[in-house]
Structure P
Amino acid sequence: MTITDLIQSAVIAAIQELYGETITAEQAAPSVTRKEFEGDYTIVTFPFTRFAKKKPGEIAEELGAHLVKNVPQLVRFNVVQGFLNLVVADSFWSEFLLQMAGNQDFGRAPKNGQKVMIEYCSPNTNKPLHLGHVRNILLGWACSQICEAAGYDVVKVQVINDRGIAICKSMLAWQKFAEDATPESTGTKSDHFVGDWYVRFEQEFQDEYRTWQGSEAGQQLLAEKRKADQDDKTFFKDYKNTYFNTTSQLGKEAREMLLAWEAGDPATKALWQRMNQWVYDGFGATYEALGVSFDKFYYESETYLLGKDIVEQGLASGVFYKKDDGSVWADLTDAKLDHKVVMRSDGTSVYITQDLGTAQMRYQDFGTEKMVYVVADEQNYHFQVLFEILKRLGEPYAAGLHHLSYGMVDLPSGKMKSREGTVVDADDLIAEVIAEAREASKERGEIAELTKPEQEDILRKIGLAALKFHIIKVGPQKRMVFDPKESVDLQGQTGPYIQNAYVRILAVMRKAEIGKLGNREIESLATKYNALQPQEIDLIGQLYRFPATVQVAASNYDPSEIANFSYDLAKGFHKFYTDLSILKAETEEAKAFRLQLCAAVANVLKTGMGLLGIEMPERM
């Protein structure tokens with residue numbers, strides 16, 4: 001039982017004894033005491049005035065006295081209006097620290113028998129991964145690691161969108177303009193090579209469209225369709241997609257290519273496979289650089305026809321209805337959604353159909369109780385509909401579905417646009433943050449004596465920590481701006497700041513020459529230290545809350561919980577390091593205890609950052 005569980009149970013029992021009232025566990029839940037007040041945990045007594053018929057402060061005094069008398073781990077209390085601040089005994093914190101200091105798995109829960117699937121990344125094969133994908137990947141990977149630490153069996157998957165008109169645009173541009181160029185012949189990373197042809201298609205299309213706008217046909221249409229409140233530029237911007245689908249020669253060729261692919265044309269399939277493989281090779285290199293992996297790949301080319309059987313079952317059970325034109329719909333208005341088409345009148349699938357089939361296939365493949373979709377918030381409505389339909393279909397996994405919705409990532413310069421080639425590619429971003437780390441390192445010169453490979457490994461770890469932490473520390477639902485230069489700051493709320501705390505601890509350990517003094521001797525000395533300082537208690541209290549933080553982060557699918565915990569712990573350590581002497585402590589017992597505390601903090605920092613996919617360097 002944790003100290004918070006102990007306090008919670010004691011408060012429930014005390015309220016029953018003092019006032020004859022039964023309260024809920026939520027009403028008795030302690031919170032961490034604010035730093036400006038003495039105490040470790042706080043109970044709010046305002047809700048108890050209803051039945052106690054006393055002022056909040058009076059209740060707090062009575063409750064505090066009762067708890068200190070009956071709970072040995074609590075030694076004193078103070079009251080600030082209706083807030084009861086409880087002080088935990090130093091001996092409790094000391095015993096906890098000495099028990100967990102050597103536990104490398106501290107914070108990791110035993111297996112809970114449940115399985116969760118996390119889908120993330122899910123890119124298109126017409127362009128390289130970009131900054132938006134990076135946020136998706138980092139959120140998905142961190143969630144997978146956190147859920148695993150919380151006791152779940154985790155399956156990491158992605159759906160690769162490897163078919164459709166966008167893919168054909170890249171293929172057509174390469175076919176028309178590349179003159180058999182390859183990634184090898186041009187010295188271009190293979191996914192970037194394919195992405196360049198996607199951009200080239202857009203450029204050629206824009207040229208074609210501008211020419212048509214000035215033609216007699218374009219001007220005649222403008223005269224016929226122009227609205228009184230639209231200028232020529234606005235009209236042509238709005239008409240662009242219609243032009244692509246009705247008039248454009250390039251659009252016609254791209255659509256013909258898509259039809260040829262769907263018909264199984266050998267030449268089209270061969271080109272599709274060749275260009276997709278270029279992209280997969282490029283993606284693989286980026287995944288390796290980011291330190292992420294997947295257990296299963298699903299391909300839209302293999303799943304886009306799934307779901308039709310589910311639609312038939314839904315029609316039979318009354319979940320769906322058919323319109324006169326033959327299209328099939330779901331009426332979700334009673335769930336405050338809308339009528340949603342699940343099958344077109346010609347019998348072809350829509351995205352929701354495919355997602356219904358893919359969800360069912362995944363359950364058959366892995367039997368997961370929970371499925372998490374890491375997808376940007378522009379798809380919020382889609383997932384509300386998907387989950388509601390699966391619930392109505394009675395799927396056994398429907399209650400465990402979760403959309404990890406996240407906001408888009410902007411740069412200081414603004415939004416990114418893939419078709420115009422103004423995105424920040426993931427590979428370029430990784431190179432940039434490492435370059436920023438290199439520049440910052442030159443100013444300090446602290447790793448200059450290391451070999452070049454050692455320096456490069458440290459700079460890689462610092463750069464990737466800067467990138468990953470800067471993105472993960474922001475709650476997923478928030479839109480964010482990524483600034484590479486700000487991300488490597490050693491003084492701000494950054495990954496390198498936390499790495500610096502870890503490196504500082506290792507430096508202390510090296511200076512202490514731990515190897516010359518057996519761990520058992522240090523542990524023995526540490527048990528004799530009983531005059532804990534506030535900075536030590538604060539730091540131990542933070543360590544104590546790590547397992548609960550992992551569970552909360554896993555329950556909410558929110559890696560920012562771990563990121564912000566790690567930052568607070570690093571900040572707490574830096575304060576401890578500044579305020580108290582470690583190697584020149586007032587006694588050998590104090591020195592031994594603080595070294596144990598340092599080791600425990602280093603372990604939790606390494607574990608916490610590891611859950612975010614961040615490696616810790618030994619020097620920086």
Structure Q
Amino acid sequence: MAYNVNPFLERRSERTTSDQEFALVFSPKILEKLSDEVLKGGVHIFRSAPGGGKTTILRAFTPSVLRSFWRSKGNNELKESFPQFVEKGVLHDQDGPQLLGVLISCASGYADLLPNASPVEEGPFRALLDCRVVLRTIRSLSAFLGHASDDALDSIDLEYSDEAQNLQGIPKLSSARALAEWAESQEKRIYAQMDSFAGQSNQSVPSSQRIESVLWLQSVRFMRNGSPVAVKRLLMIDDLHRLRRKQRDILIDETTVQRPGIPVWLAMRTLVLGDELLSQGAKSGRDLHVYALEELWGSTKGIHQFLPFAQNVLERRMRQQDAVAGNFAQRLREQLEPEEVNVYVQPAIEALRATLRPHENNARYSEWSARAEKKSEESTLDTLLELFVTRILVTRDVSKRQLSFDMALPAEAIDDKDNSSLRAAAEILLHEELGMPFYYGLERLCVMATYNVEELLAMAAALYEGIVAKQVLRTRHHELSPEEQEKILRDAAVRRLKFVPKQHTEGTRAQKLITSIGGYCRSRTFLPNAPYAPGVTGVRLSHSELEKLQGRRRPLGEHGDLLKRVLSECIAENLLVLRTSSASTARDAGSILYLNRTLCTRFGLPLQMGGWQDVTCSELIEWMLRGWKPKKSLAMEI
């Protein structure tokens with residue numbers, strides 16, 4: 001096997017990757033999240049930010065890749081994948097592939113067609129799509145039957161059900177090779193018209209009044225030696241975001257109206273939804289099903305479902321190299337050593353003493369102080385967390401209590417008030433004030449990916465370079481320390497934000513808005529009494545504020561339209577994560593815009609979702625145009 005220099009740099013869906021290599025790095029965990037409905041008749045739309053895994057899922061169901069899984073079913077590295085495909089009925093243990101998956105891409109050709117090239121609007125687009133589906137289907141049939149060339153086509157006869165009588169643009173030929181030749185000729189005619197100068201050509205460009213390829217695919221029967229083959233079919237159309245909007249609408253609407261009896265998968269980037277993203281609107285019905293890949297992991301278990309998938313992806317990549325022995329997780333140290341923790345104990349004690357000093361003549365905190373002094377004799381992470389938890393509790397009590405009630409608080413009260421959110425707040429405060437590493441370990445790496453495979457691989461690639469460098473230098477410890485991991489990951493987060501202007505249409509304004517939200521979240525997170533433990537990582541627009549952006553009256557004018565575009569692009573490109581906020585007795589419903597978790601690392605914020613603050617559209621417009629400016633003094637909040 002040829003090993004990659006850095007296996008995390010190559011994206012899994014790249015066409016340059018062989019089918020066998022693709023099968024080896026494909027993580028079957030994603031199959032567990034796919035509903036059984038996706039293999040039933042109807043239109044199924046998969047959408048995500050770039051790198052969300054759309055093309056990876058589609059390619060896994062192509063005949064050549066399925067055959068690679070089947071041929072390598074005894075391979076120890078594929079023992080997880082093969083049973084998943086068998087369970088879904090697309091592979092058989094003895095007979096191989098059972099599903100004819102037809103994959104085409106909209107990445108080239110379609111958007112170049114002139115909208116008015118035919119009396120029938122977008123007729124050439126429909127014709128080009130149909131001939132490509134037909135051609136790709138017949139070529140995929142050869143791979144399905146296990147042939148590397150098209151020689152097997154001569155043994156394939158075509159028959160048609162009564163449903164095919166409605167076909168007008170696709171000829172009902174009985175020879176697979178003859179139909180493939182027709183499709184090739186049709187495609188050449190369309191390209192010849194596109195290439196002709198100023199549209200001058202003696203030939204008329206092929207045109208169709210409707211998309212027929214779905215109807216053809218579900219009505220044609222492939223016969224080999226008198227027996228039907230490839231009875232199960234799946235049509236997969238990738239890169240819909242590369243089409244013009246009119247073309248995309250036609251494709252989705254016409255295939256949905258046909259109520260296909262076979263599954264039709266359409267994959268596109270979330271960006272194409274534009275302003276619709278802010279309302280989280282995606283139409284679903286009996287024949288149209290929409291799946292946001294990031295939301296596949298967004299159930300009540302959240303990151304705990306994404307973790308096994310992400311770890312599986314990383315370990316499969318690690319096996320594709322031979323520069324470093326062992327698995328990926330073994331090279332990332334998960335804990336601070338006692339001598340590393342000890343560095344922060346005395347500063348933590350001093351921080352607590354500084355908080356208690358104004359009250360040293362007050363017996364109210366005497367037992368808390370004594371417990372902290374005793375605890376500080378142990379140099380453990382738990383000690384550090386309790387010292388800062390105590391400090392937060394003292395600050396909260398000072399801000400709330402009445403001076404006439406200065407009774408001593410029992411030491412046990414700390415245990416009663418302590419909880420996971422408070423300890424998480426203490427840990428991020430330790431990072432902020434004392435510089436104790438926070439962004440390290442495999443689990444936090446996976447959280448930082450924000451459910452996006454490409455972001456996961458980008459950060460893993462940076463860590464891998466660090467692992468290899470340590471091995472080259474022959475250091476005593478081969479794994480990356482928490483401090484080394486954090487430096488690498490924070491550098492990657494800085495680059496993530498730095499390149500936003502180069503990678504996005506409204507990149508400069510998006511970068512300024514993201515930076516402003518990050519600064520604002522920091523100002524609310526690092527208040528002395530940690531009122532929003534563990535911290536604030538997002539902002540919320542109430543329903544009434546959203547109406548200002550989406551309503552017909554446009555009260556915010558051009559600036560409101562600009563903000564809507566910037567927010568939509570940030571959501572689509574995974575810079576902001578949109579979550580709904582239900583109404584309560586104290587507030588109306590709304591939408592929360594959380595920072596991407598990698599960007600939380602850039603701003604030194606916690607990685608948990610939950611903490612947010614209400615803002616107005618006017619504030620966001622100000623931040624987008626001129627940036628957020630911190631207040632002169634920080635005050636505690638109750």
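Summary of values
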{"read-out": "Value -0.75, -1.03, calculated as log10 I(q)/I(0) by the Debye sum over Cα atoms at q = 0.16, 0.23 Å⁻¹, for residues 157-236 alone, assigned to which of P, Q", "value": "P"}
{"read-out": "Which of P, Q leads on mean projected area of the Cα convex hull in nm², largest value", "value": "P"}
{"read-out": "Label whose coordinates, when FRET efficiency 1/(1 + (r/R0)^6) of positions 93 and 141 (r between Cβ atoms, R0 = 41 Å, to 0.05) is calculated, return 0.75 (choices P, Q)", "value": "P"}
{"read-out": "Comparison of P, Q - label where distance in nm of label points 7 Å out along Cα→Cβ at positions 125 and 589 is highest", "value": "P"}
{"read-out": "Structure responsible for -14500, with helix-only ellipticity at 222 nm (-39500 (n - 2.57) for each DSSP H run of 4 or more, over all residues; to 500) calculated and labels P, Q on offer", "value": "Q"}
{"read-out": "Parent structure of the calculated result 17.8, given that mean count of other Cβ atoms within 10 Å over residues 173-180 is the read-out and P, Q the choices", "value": "Q"}
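Here, each number is a calculation from the coordinates, and none is a lab measurement. Here the structure is a predicted model, which means the values were calculated and not measured. Cβ atoms are built from the backbone, for glycine too; each structure is taken alone.
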